[in-house]
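Presented below are the structures under discussion, each in the form of structure tokens.
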Structure P
């Protein structure tokens, strides 16, 4: 896993087209403050080949999650948001900013983020 710092969120999302029209594959609670989300997305750096991205959120202090049975029903046409302010980061399905994240159908407020690329 590689760390993903807030100043690289925009660049990361641009490379993967904000995960738009991707596939939300899994959401796992590792422990009380760590969660993992796995997506299938297209990579613009690889001629838009499909690959798997795993995001690991640590220091989680707030979240709204959806069940595994609902993952295939999630509309990914707006992709995801990765946002940050001076003391926390946020992930959501759809386009949100740090102050409106809690309006998303699925969101996670975290302290640290790591990612890993894998095969489709």
Structure Q
């Protein structure tokens, strides 16, 4: 059964291949057009070529973090879901952005994909 918002373009940013691939596969199973990126910088660099997604899922673990990296997404008003540990969730840089949701690990693939549906259906 497809959820509302199906065929929405979702970007997953995670430096680890298998977690990114599993989240992408589950989103595709749910009817979304999901694209994966290793870094925030890779995703931002793809904006001119691919156009803006409807939502970004960002795993902070292992990401090189340069303060203004998320500004293009914020400027385009793209909803973002952050996946963070308890340490990362306290950083001012993360707290400064308008997250649609912040999910703290441990979190399952199903919970992440459910959160995507919740955010898309709320907008």
Structure R
């Protein structure tokens, strides 16, 4: 699969990721116009600044042979200041996964733990 068909595959995945985020968080997320072109970086943009999702910068990859290091670098480079870079990735007939810096993952888990302790 090359060229236009792989571009369409990537766009479909970006729209699907946005749809799943919108459903789970009831927010306004959509595929970035021109996907990273213009002033917008990342594949998905959150229109609602009050949503927790607006704190993340999403790079979406639907590739059979993903270079995860290149995807992580692109995600870091494209993430605006103070937004956590996240790579959402999949391939044909596979589940969707997320890659992020270990420190960011630990901070998310710590925040969740702190919130759970407060609610006891």
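Each reported figure results from applying straightforward, stated rules to the coordinates on display, with no laboratory input. If you're wondering where the values come from, they're calculated on a predicted model, not measured in any experiment.
Once relative contact order in percent (Cα under 8 Å, 6 or more apart) is evaluated on every structure in P, Q, R, the highest one turns out to be P. Can you tell which of P, Q, R yields -1500 when helix-only ellipticity at 222 nm (-39500 (n - 2.57) for each DSSP H run of 4 or more, over all residues; to 500) is derived from it? Of the options listed, only P reproduces it.
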